[in-house]
Each structure stands twice: as C-alpha cells, then as structure tokens.
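Structures incoming, each one as structure tokens.
What follows is calculated from the coordinates using simple rules that are stated; it is not laboratory data. No experiment lies behind these values; they were computed from the predicted model shown. Cβ atoms are built from the backbone, for glycine too; each structure is taken alone.
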Structure 1
Amino acid sequence: MESLQNKVAFITGGTKGIGYGIALSLLKQGVHVAITSRSLASAQEAATRLNQESKTSAKALGLEADVRKLASQEAAVKQVVDTFGKLDVVIANAGLGHFGNIEELTSDQWHETIDTNLTGVFNSIKASIPALKETKGYYITISSLAGTNFFAGGSAYNASKFGVTGFTQAVMLDLRQYGIKVSTIMPGSVSTYFNGNEPDESDAWKIQIEDIGELVVDLLKMNPRTLPSKIEVRPSMTPNN
C-alpha cells in the first residue's frame, strides 16, 4: 500500500483526539475517510472541519455508529463501501476510560469500558473482514501503553487495553493468509480530551495527535513484505525535562 491516493479508510471514534488526527493525516495523503460517532451531528460536524482543514480532493464522511453493537458496525462499513466503492484501511480507535479503586469501580463502568474498548475492536474487524479481503487491506487498533503496564485504579482500562493488544496480535496471525496486514499502536501520554483533559500549552511535552497520524501514514506506506505488528510510542521527554 505504498501509494495512498484514493484509498479508503474507516475510523471509529474519529471526531476528536487521536482519531481526528489520523483522519486529517490520511486526508492530506489523498485518502477518503469515514469517521464515526454515536452522534450523527458530531460525526458530520467533524467531517466538515476535516474537509476544510485538509484542503485536498479526498473527502471525509461522518457516520453514526456504536462500536458496542456489531450490527451498527456492519451498517457503517456498508455505508463506507456504498459511498466509496471499497474499504482499504480500518482504524479501531474508539475508546473511553473509567478509573478508580476496584472497590469504587461500578459494574456499569466496567462493562462500558470493556464493551467499548475491547468488544468494539472485535466488532470493527468482524464487520470489515470481507471488505478488507477484497483489497488486501490494513487493520490497525489503537491500544495503549496501559495494555502492557498496569497501574493502581486502572483495572477496567488495563483489562480492556491488555485485551486489545493480545486480540490484535492473534488476529494478525489469523488474517495474514488473506494478505490483510494487522498492527496495534500503543501510545503513552497523548494531548487529547481523554478523561476530561483540556489540551493546552502544558501538554506540549506529550505526543500530539498529528504524530499518531504520521505514524499511521508511515505504516500504510511501508513495503507490504514488512509488518510492524506492535508499536509502542511514548513522549521523548517528561514534563519535568
């Protein structure tokens, strides 16, 4: 997939943060992009901003979809293929976090975290396998360094991201026989709105969303014979440096 012009990408949770940064980077490379949100208005508003910012002939499409529901993901993938004629890249990015001591973590918080962060990743690939077989495409999940490093108060989030990391590696082995490439990206601290953060100058030391976008572009442009299957990425410096 060395040339990205007129490729088609589907990004879950692409209205802000990492998903938005990836979408913008791909659009600038000539990739048509579909982004999802549980709110159609949010998805369409973000798609409009992406089209304005990218200044290319590639188009962004906003779709309503819920990663927690397989039927919703299947419908979204169908819309992408119906609109653009194919699907080359799937970025399973949608995620959330509930943090707190296990004694305080509620059953609802646990299930929302697992259903979104882990089952949502499963639903995204299940819905898109037939389309990716047709194009010998690429499936990329956004895990986290929390998918290999556990911490107090992170039981639900750690469980979901450890799961995403392991799931993606197993899927990579399942799907490479079809020429489908599979990778997981595991970022450390990223300047996003995650967990109520409001990005500002104090986040300058963190990974920026465009950095993850550039990483995705690099993966897609790599010679098909080579597969970086698990990529850890972290800030070069700490806030105290």
Structure 2
Amino acid sequence: MSNIKAFAARLDEAARTAKATPQIDPESVMSLEQAYQIQAANIAHRVERGEKLVGVKMGFTSRAKMIQMGIDDVIWGRLTSDMRVEEGTTLKLSDYVHPRVEPEIAFLLKAPLAGDVSASEALAAVEAVAPALEIIDSRYKDFKFSLPDVIADNASSSGFVIGNWHAPDTDLSNLGMAMSFNGKVQHVGSSAAILGNPVRALVAAARLAAEAGIPLQAGSIVMAGAATAAEWLLPDTYVRLDIQNLGSIGFHVQE
C-alpha cells in the first residue's frame, strides 16, 4: 500500500507541475488491479484539493488498439471538474508534458447507470450527446510506459472539451468525424470506430465504474473513447472537430 500511495503522489505531482516522471512499472510486472488502485489514489489528491468527480473516460476503444496492447477489454479513467476545458479556450503547451488530442463523443446521464446493462438500458439513462475532444497527456519521462503505467496515470486523461448537447436519440452508429489544425484536416474517421458504436463504450463504462465501486450517477459525463489516432498538439494552432449531425467544437493552443 505504501508503494501505491507513493506512486500516486508522484503521478499527481507530475500532472500538477507538468514535469515528467520515470515509469513506475518499467518491467511490466504490475497487475491492472494495482494500477487502478494507484489511479484511484492519484485522483484522490485532486479531490482533496477541492476538485469534484464528474464522470469517466474510456480508453483503447478500438479493437486494433486492444490487440496491439494485448488486452481484451477497454480501460478507463476518471474525469474531474478542473479537467473541463471550455470550448474556444486557449491552452498553454507549457501546462502539459506530452499533450495530444483525440476526437470523441460524450454522453450526459440523466439517471444512475451501473452494472451489466444492455445498450437500450444505457441509452435510456442518457440525457444528451455531444461532440467532444479529449486532451491526453502521458506524464512519463521519454514517453515510455507500460499498460499499468497508463492506467495508473489516469489513462493519460488531462482535459476534455464538450460542444453543444443534442437529443439522446441521435443515431451515433456511423457519424463522420474530422479533426483539423488551422483548417488542415489531420484525421478523418467514423464514430463506428468506437467499439463499433459509442453506445457500447457507455455500456462498458457502466460495468467498469460499478466494479470499481463508483457507479455512474445522474449528471455524470462519459467520454466514449477516440474515433481516430491521437495527434500531438502544436503551438499557434486552432484545433477543431466536426461531427456529422452533432456540429463542431474547438480550442486554441499556444506555447
């Protein structure tokens, strides 16, 4: 337990100060259970400083990424109130270690959601859906990490931007998505890349959060996972995401 607390404190300090820290699992011997314990202790530091838990983010939601990482399930991290970035905001690269951005879809819940639920049950708990961008930032030195390292580091989650909310019955199964930097398209994809349908990520979120003892509550936000590869953030850039039927969002980046 002492190592868990020490690793959590080190990762929290790295995120708070934007200074890289060495891997905590360089030999890839840590269990995923231990990694999630570190993640929980890591985020507890933020809660102690006054941040509030507002939801969860899903990771490795593409089948290709699961195969690459040698796993058969998604991973997840926690979202806090201070991680929320308002649309149109200007971010400073100096506030991050290895910042990248991913195009996603977000869910807002109107009712609690926990345990093994069906897609229809999950959708019945949704108040609205929206276009979203996630800022991910591995805090590890030289950008080297194992899977447990990633999980312990809150699944690399650092910030999230959410656009206008839309009706929960919006068909999310195959929406075109394009992420651009200063008007130049960087990645084009489909919402179908998120586990075949983003709703499946919501189903997984309900299961995993309940298993961790923090079932999703009304008002929770769920980031469904990336529809394309992540892109490195660059200075003097306007990042924009356009999603078919859901509109666009964006933010600015400076040095």
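Annotations for the structure displayed:
- Test item: relative contact order in percent (Cα under 8 Å, 6 or more apart) calculated as 27, pick one of 1, 2: 2
- Which of 1, 2 leads on mean count of other Cβ atoms within 10 Å over residues 31-38, largest value: 1
- For 1.6 (distance in nm of label points 7 Å out along Cα→Cβ at positions 15 and 151, calculated) the corresponding structure among 1, 2: 2
- If FRET efficiency 1/(1 + (r/R0)^6) of positions 143 and 215 (r between Cβ atoms, R0 = 35 Å, to 0.05) is computed and equals 0.55, the structure in 1, 2: 2
- Between structures 1, 2, the calculation of distance in nm of label points 7 Å out along Cα→Cβ at positions 159 and 183 yields its largest number for 1.
- Of the structures 1, 2, the one that -13500 was derived from, the read-out being helix-only ellipticity at 222 nm (-39500 (n - 2.57) for each DSSP H run of 4 or more, over all residues; to 500): 1
- In this comparison of 1, 2, the computed figure 157 for volume of the Cα convex hull per residue in Å³, for residues 39-134 alone is attributed to 2.
- Identity of the structure behind 1.46 (criterion: Cα Rg over 2.2 N^0.38 Å, for residues 55-102 alone, calculated), options 1, 2: 2
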